[in-house]
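Dropping the structures in below, format is structure tokens.
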Structure P
Amino acid sequence: MRIAQAKLAGISAIAGTVLWEFAFFRRTSPLMETELINRILLFGVLVIVPLGLYVIARDQNDRISFFLRLATIAQPFGAVAVVVSIFQEQGNAAAVLAATWLVVTSLISLYGLARLSFGQTRTAAEVSISAGLIYLSVGSGWLIMARLGIQPLGFGDTIVLLTAVHFHYAGFAAPILNGLAGQMLASRSQNIRWIFTLVTVGVIAGTPLVAAGITLSPALALAGALVISLALALLSVLVIGWIVPAVASRSVQLLLVLSSVSTFVSMGLAVIYAYSIVAKRLIIDIPHMAMSHGMINAIGFSFCGLLAWSILHSERQLE
């Protein structure tokens, strides 16, 4: 059963990549910054989420896999609904289509909660993966508001859309990648495991801290950006220093290194942007952040990382 689910998620990721490439050349908004953010969002929905499900499905606990099975089946339909929604004008019709994605992500989040409540282990690695699954539905809620055109607390459309993107990458992909690394680091020395625990706290806490900072204070957002950036930088050191040498596949090694190096660039840009808001001094604007931080984080960190773990898990399945 779990192999069938993994295959379905893998097929969805491949099909989603093709669909994203097709959608990439079609305009979704007259505004350049919105256009770029929409492309990054669609990449998360069409490619990153099914890749994450592909890896998770291979390690699932059969006792609590009901929600994951439903989510894996529903994911392609929800993803296509988001694509159609993005090409619609803001309003009720676009929001109803986006709500299909909320159903999918709610099932994923329920599986994450079940992992925490009924899972056999509650190691830092497993908690991190569960946190990523849970955070995802928050992003879909913000997506619905973006498609409705609602601007909560006076936020502009761009900030609402960016928050949806934030929870698909920093909220979903980063904790899962961290958890996958932690599973391989479990047999390492106590010092390495202690460092990984600190990384996990930073990765899990950083995402809501940034989101809260957007709502309450630019200084808090900068603190959140620093926390998650330092955590992911430490994770990259652990991956390059201890996981890459333990992997036999050259392609997996290359992808893990690319993912890790991308972290330093993308999160460095995130800190610079957060600082510019606090200092009220324009250093890098949103369109340039989308082109640099957004694309590096989406393709470099998230996609290369999840693809590496997908290949690694597939090779182990064949052993």
Structure Q
Amino acid sequence: MSDEEESPVKHFTTDDFPELVGRMRKPFQENYFAMYSSVYGGVVTDPILMVVPVDDHLVHRGDGIFETMKCVDGNIYNMAAHMTRLRESASRLKYRLPCSLDEIRATVIETARAGGRRDCSIRVLVSRGQGSLGVSPYDCAEPGLYIVVSKLKPPFMDGHPEGATVKTSKYAAKPAYIATVKNCNYLLNALMKKESVEAGVDFVVAFDDAGHLAEGPTENMGIVTDEGRLLFPRIEGILAGTTMTRVAELAQQAIDTGVLSGVAFENITRDDITGATEILIAGTTPDVTAVREFDGVVTGAGPEGRAFEILSTLLLDDIHCNADMHTRVFD
């Protein structure tokens, strides 16, 4: 290209920012309500400003940890469990939190208020921070903190009262060391979700090398045996989902009423799943979901199952009415 020819690639400076804003706005950004950034040192509500520096390890290495919680009726549900898991993830991966958990908690509440929605999703991300485009964590001067408040999706069963379809993923479960930590390396999770969309099913689940049930891309799966036992996979090889854990706790009430005979975390085989009386999905977004079909075969009781009915009711009551599980955001 000669000096006289105009380059096809435009060059911009900060002076061009007003011009860039118009083309940067996208329709889906209306679902982004607020973001706290430690880079800014405060909260922004314009989605155009909800950005992360390219040299942050979170961006170019997936080197971060996170938690996603939900605010319902003006209350953040089960926040203590999420904060505890964030601290444990930081400890496992040798992260230095940017501030105390109490300060993070207060910033989460303030950011949620800035978003102005009583019902919303809140994602807390902690990164190694900025420093270079290299792979070494020691290049990062200080950790980063980002809190994003966005639209909350409705529970799965609200839009699918017939129950969910599930397929075995072609991808093997993550190694336990990675699976048990809530980290931002979600490439495999994204591929699993892509797989479910392309297969025309609601969820896929992975199995480990021994043939035992592991987890889905963002949710846990469990079964109810013909003896009435509620089983979830052993937590040594999966992420201990906060909703799964809470459902297991609430299940005691179903045991007391005779709907269930027990609850445990055990190895679950494919035969256990196909022979189950009920198959359930549990997650922060889907809540308790009934599975009606596994690997193309109608199996279990689906949404007619007694365990699904009582566990779903118990969880929804816990979310909406249990003040002990609430962190108040809006009066």
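Taking helix-only ellipticity at 222 nm (-39500 (n - 2.57) for each DSSP H run of 4 or more, over all residues; to 500) from the coordinates of each of P, Q, which one would give -25500?
P
Output the label of whichever structure in P, Q has the greatest value of Cα Rg over 2.2 N^0.38 Å.
Q
If distance in nm of label points 7 Å out along Cα→Cβ at positions 89 and 113 is computed to be 2.5, which of P, Q is the source?
Among P, Q, the structure yielding 2.5 for distance in nm of label points 7 Å out along Cα→Cβ at positions 89 and 113 is Q.
No lab work stands behind these numbers, since they all come straight from the coordinates. The shown structure was predicted, so the numbers you read here are calculated from the model rather than taken from an experiment. Cβ atoms are built from the backbone, for glycine too; each structure is taken alone.
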